[in-house]
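Take a look at the structures below.
Here, each number is a calculation from the coordinates, and none is a lab measurement. Since this is a predicted model, take the numbers as computed values, not measurements. Cβ atoms are built from the backbone, for glycine too; each structure is taken alone.
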Structure P
Amino acid sequence: MKIAKTVFVALLLSAIAPMSAQTADEVINNYFEKTGGMDAWAKVDGTHIAASVDAGGMEIPVDVYRFKDGRQLVKIDLMGQQITQVAYDGKENMWSTNPMTMETKKAEAEALAAMKTQANDFPSPFFNYKEKGYTAEMVGEETMDDKKVYKIKLTQNPIMKDGAEVPVVSYSYFDVDSKMLVASETEMNGQQMKSTMGNYKEVDGIMFPFEMGMTGQSLEIKSVTINPTLEAKEFSYPE
């Protein structure tokens with residue numbers, strides 16, 4: 001009788017396990033559904049994030065623009081001085097400003113090529129990731145800050161670094177209960193970088209994180225604008 005009961009319990013558990021187990025695609029699809037739906041995300045042509053960074057008690061305003069056509073612009077206001085951290089026109093023009101000398105410099109070939117690859121990641125590297133040639137793999141379930149999270153491994157297209165091809169692999173963590181993306185890890189220049197996201201709020205039907213952190217530095221989101229307009233001169237290299 002005990003043997004029969006044990007076999008029954010084992011069969012029951014084996015039947016339940018496939019129903020409760022999550023695949024990478026299910027976790028990713030749940031995330032997009034929870035944050036507004038794939039159709040809504042497909043209509044997003046660009047975003048403008050107005051934020052601020054606390055640098056030793058000094059608040060530094062940051063503006064981040066990203067567009068579906070690849071254009072990207074990150075500007076900071078350092079004591080009234082506008083500094084372009086990166087400007088990319090989505091084609092062949094990418095440059096930045098040295099905050100110490102205020103001199104502008106064009107990006108090197110490898111950096112430009114990497115940006116072209118990363119430009120495919122709008123609005124998220126997980127959005128239509130298979131069409132981009134990426135692969136997503138369920139690593140398993142873990143605990144992060146006392147919460148259960150799903151860990152997903154994403155392998156993207158490689159980039160060139162010092163003349164050698166370098167793989168681009170990241171790990172993303174999705175809250176089991178809320179379905180939201182709460183953290184991501186990636187390796188850059190041999191160093192492990194971790195980002196955190198939280199305090200999601202709705203903007204025109206889509207959920208965005210209004211709290212972000214990276215390598216011990218927090219980014220407070222002031223506002224998010226969907227489909228902003230930006231003049232072409234913002235991306236032009238200043239002669």
Structure Q
Amino acid sequence: MASRDTKEVNVASRLMADIIAESYEKALKLHARGKLLDLGCGKVPLYEAYKKYITKNICVDWESTLHKNEYLDLECDINKELPFEQNEFDTVILSDVLEHIPEPEHLLKEISRVLAHGGKLIMNVPFYYWIHEQPHDYYRYTEFALKRLMKNAGLVLVEFKVIGGPLEILADIIAKNVQSLPLVGSSLAILAQKITYIFAKTTVGQKISNGRSELFPFGYFLVATKPGKRSMSL
């Protein structure tokens with residue numbers, strides 16, 4: 001479950017954040033190892049989820065990021081060449097970042113370069129989601145675009161899945177639009193998301209959401225690997 005601190009996660013984004021957090025919790029347990037690069041890390045919300053699986057983490061974000069934090073190891077423009085050696089990292093995390101990159105092909109090739117053979121890229125992107133962090137919100141990727149980007153970067157998919165579906169999309173839209181209502185906005189936003197979360201767990205809810213999620217994806221989550229024998233970095 002994502003943070004309930006409103007300074008960390010907007011009330012109207014709790015459902016989305018919970019779905020993403022659940023995906024990362026499962027994937028990090030299976031794939032996070034060795035030396036980890038948390039790229040575009042923000043306030044490093046995934047640290048508690050991955051820290052017990054790795055030997056070292058490097059947290060990197062833009063110098064002008066909106067998410068200043070005390071855990072940042074390095075500030076750099078991740079649109080440019082990454083300041084790391086080839087094959088340096090066993091794990092790279094790219095959480096809600098790729099939509100903010102004007103040249104995604106370049107970044108993914110850089111990730112492939114710094115990723116060790118057998119290492120893993122763990123990432124997610126939104127699809128049906130509002131414009132955010134303006135003006136640096138450039139793309140929404142389809143399943144086909146993401147698979148093409150991975151292939152062109154020399155990465156092989158290990159896991160690929162849709163995050164959420166039409167029910168979650170509707171709840172997110174409602175929550176974000178009612179939140180600004182005076183007095184009751186936040187309560188209505190929370191209620192809409194809670195009802196949707198509970199209904200989506202029912203047989204009918206799963207049929208509606210899962211059955212249509214490929215056409216109406218809330219977002220995508222994937223794990224990709226750089227081919228070759230894995231050798232842990234120190």
From the coordinates of one of P, Q, Cα extents along the principal axes in Å came out at 86, 39, 36; that one is structure P
Structures P, Q compared on distance in nm of label points 7 Å out along Cα→Cβ at positions 182 and 198: the greatest is Q
Structures P, Q compared on distance in nm of label points 7 Å out along Cα→Cβ at positions 70 and 86: the greatest is Q
Highest-scoring structure on relative contact order in percent (Cα under 8 Å, 6 or more apart) (candidates P, Q) is Q
helix-only ellipticity at 222 nm (-39500 (n - 2.57) for each DSSP H run of 4 or more, over all residues; to 500), calculated, reads -11000; among P, Q the input was structure Q
When P, Q are compared on mean count of other Cβ atoms within 10 Å over residues 158-165, the highest value belongs to Q
Re semi-axes √(5λ) of the Cα gyration tensor in Å, for residues 54-101 alone: value 18, 14, 11 computed from one entry in P, Q; matching entry is structure Q
